[in-house]
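Only the coordinates and a few stated rules stand behind these numbers; no lab work does. Since the model is a prediction, treat every value here as computed from it, not as a measurement. Cβ atoms are built from the backbone, for glycine too; each structure is taken alone.
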Structure P
Amino acid sequence: MSEGLLRTIEQKRNELIELALIKGLSSHAVLTVSQELDTLLNHYENANNKENHLQK
């Protein structure tokens, strides 16, 4: 699995936590970063599923 993608996910996760602590969970900025993290996680899951499928 791509180390770069995992690193990006971890950075986005940390950004989300920090922003939520500062702005609160209902902030528009927090929602935006959360959606960005969701997209990254979906990319990771899709890549992982393809990799697992190819190994079968």
Structure Q
Amino acid sequence: MEKNKLTLSEAEIELIKEGLRRTYKERFEMATRLFKAQQTMNKASISHKPFISK
């Protein structure tokens, strides 16, 4: 069975290393922030009120 050769660019390797340096707490806090933002966007509604000049 041959192993597939996986070539990663330097930027991709750096992103992987950066991800490994983060603690579980940092990962949890980031996920929580993203989840809260998603919930806010799902609840948001855009309403247009026409401009009325006096």
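Tell me which of P, Q gives -31000 when you compute helix-only ellipticity at 222 nm (-39500 (n - 2.57) for each DSSP H run of 4 or more, over all residues; to 500). Walk me through the numbers before you get to the answer.
Numbers: P: -31000; Q: -19500.
Structure of origin is P.
If volume of the Cα convex hull per residue in Å³ is computed to be 60, which of P, Q is the source?
Details: P: 60; Q: 247.
This figure was derived from P.
One of P, Q was used to compute distance in nm of label points 7 Å out along Cα→Cβ at positions 25 and 41, and the result was 1.4. Which label is that?
Numbers: P: 1.4; Q: 2.8.
The value was obtained from structure P.
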